[in-house]
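Below: a set of structures, written as structure tokens.
All of the numbers you see were taken from the coordinates with simple rules; none came from a lab. Just so it is clear, the model here is predicted, and its values are computed rather than measured. Cβ atoms are built from the backbone, for glycine too; each structure is taken alone.
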Structure P
Amino acid sequence: MKPTDTLVSVVIPTFNRRPLLAKVIRPLLEDPSTGEIVIVVDGGRDGSLEFLREWAQTELRLRVFYQENAGQSVARRRGIEASRHDIIVVLDDDVEADPGLISAHAQWHVKNERLLVLGYMPTVLPSPRRPGQATTFLYAADYESTCELYENDVRSIFTHLWAGNMSMKRTNAVDLGSEAERRIYAHEDLRFGLQSRDAGIEAVFDRSLSARHWYSRSLRKFAADCRRSGGGLARLSREYPSLADQLNPLTSHSARENLIARYLGSSFARTFSAPLAMAVSFGAGRVHAWRLETIAVRVLRLIETAYEFRRGSDVLPVTTGK
């Protein structure tokens, strides 16, 4: 696509990502379509706020806001509402734009008033692989599978949204949801996608809008993320009953995975099943048994997600698989 003279507001919610911020911001400042970068620091005490405020003294396009920790969706909304330009690009705080990303996003919106544009952000895989990196490899594989889903059915963008590299008109984004909506601790992207669908916005996935995702999680942080995911799925399944089967980790996978989630993710079994899965993953990584390490992490995700989904659900399903 040809560059456009239209200026864009880039919105980045951030939480405790000080080491990555310079890597994320610099390529955006080199793009001629970047009219401003609106960064909302969502709490955290890692020096991000001080670093950004100092940088903003010499870079007028950098606008920095702070809020006490309220979650990504609240921070994203504040950034969107503070934006000054008609087009916004939302980036995660660990996504590094390729050259020309913002200009290419802007081109999509020149003649499209109600469009959600989703770019491509493949995970940066460590090489050589080292023990403890199974979470990154699993995340990367899941993301690529989701991109294939987008290309096979554009409607799946709304129901499987990964919004770390996304753009739309500001007026449309402001109208989605409300500042008073209940905080959700995971799957903020999915809620945003469903809100976009319900607002009649169209969606497109464009692999040429490329960025690099610097995703990395320790086993313990990954397990905590999975528990938050389960709680978020429980809340969304109540908000969107028509998607309850898709969102339910006890019924939405293969029959084998459903059994793992149902039984190993129960309150009683989780006390030993989750630590065992972590131990197997750790041990497998130490001996470079990469496949077993990844399988153990996948099992850990099923256990922790199912456990927290149960805790957040009023009614439990009785079916076990497809």
Structure Q
Amino acid sequence: MTAAIQLRGLTKAYPGTLAVAGVDLDIDQGQIFGLVGPNGAGKSTTLRMLATLLPPTRGEARICGLDVRRQPTAVRRAIGFMPDTYGVYDDMRVWEYLDFFARMYAIPAAKRKETVANLLELVDLEPKRDAYVQALSRGMQQRLCLAHALVHDPQVLLLDEPASGLDPRARAELRELLRELSALGKTIVISSHILPELEELCTSVAIIDRGHVLASGSIGQIQARFRHGTVVRARVLGDHEAIVAAQQFFAAQPEIVSTEVLPDGRVELGLMGDDEAAAAIAFRAMSNGHRISSFGPVASDLEELFLQITAPTEEARA
């Protein structure tokens, strides 16, 4: 695949603070790429440099082959940026809001009407075209701002915490919309702290902490490099004796390093191995007469990897 975004040694320094510390990344065309990290990790700073809103201190960033430092105007034509906090013009109607930004991109009058209509259909706001922006729910405003970022048909979308503050239904709608945009060939970079959302949506991720990329690639690739074990919980049907018997069975398995019966009756297991090992243990338990109604990881794979990779070392704790 062709890289839509290339970062080489991208750095942003402030007096006394290194916000982004020499990031190297390649993001392929058509990917949905997630930037994962704690607050202050450098995710938003990285996106703002890509959006030409912050000049890099050192290093290089290219979007669709364009240098963000030397060709900012061309880069802005190639990207759509949705910041974590966005402003809307409350006294505008929905169609006027999009028409206004279409004018800013010098889209001819003859084409603006079609562009606005297509965007409203894409983000499912056609029934609200004559509503005032201030009357929209937060989820609708979020979709409207995404339509604003798409008004000039950019090749790359940079989205900073796009699902922040949305309810589960609005997050699901946004997720489906982003998948549709990816299917249309858009490259999408998302910064988010909602890790299960990224795990379900993204084709690849980069885990960032203190301005450094600690790991990047697909979740499976990162797992292969970093994960040495996992924690799973099993719900065993039956009385206390049945639960204890299952715990003893699990404890005797060579892949299990720890077991504990939780107050709610589930059995928590420390497992050394991958999903295949977990499936084999669950199968053996049921074959031995233990009735297992659920058996799965405590956290999502991405949550687990994030916590493991960003865990402070003993030296850092001292």
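Computing distance in nm of label points 7 Å out along Cα→Cβ at positions 41 and 65 gives 1.5 for which of P, Q?
P
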### Message
As an exercise: volume of the Cα convex hull per residue in Å³, calculated from one structure in P, Q, equals 178. Which structure is it?
### Response
Q
### Message
Comparing P, Q, where is mean count of other Cβ atoms within 10 Å over residues 129-136 highest?
### Response
P
### Query
Of the structures labelled P, Q, which one yields 16.8 when mean count of other Cβ atoms within 10 Å over residues 161-168 is computed from its coordinates?
Q
#### Entry: Structure from which -11500 was derived, helix-only ellipticity at 222 nm (-39500 (n - 2.57) for each DSSP H run of 4 or more, over all residues; to 500), options P, Q
Q
### Message
Given a value of 3.4 for distance in nm of label points 7 Å out along Cα→Cβ at positions 25 and 305, calculated from one of P, Q, which structure does it belong to?
### Response
P
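Among the shown structures P, Q, from which was the value -0.44, -0.62, -0.90, -1.10 of log10 I(q)/I(0) by the Debye sum over Cα atoms at q = 0.12, 0.15, 0.20, 0.24 Å⁻¹, for residues 105-176 alone calculated? Spell out each step's value before the answer.
On the way: P: -0.44, -0.62, -0.90, -1.10; Q: -0.34, -0.53, -0.91, -1.21.
It must be structure P, since only it matches.
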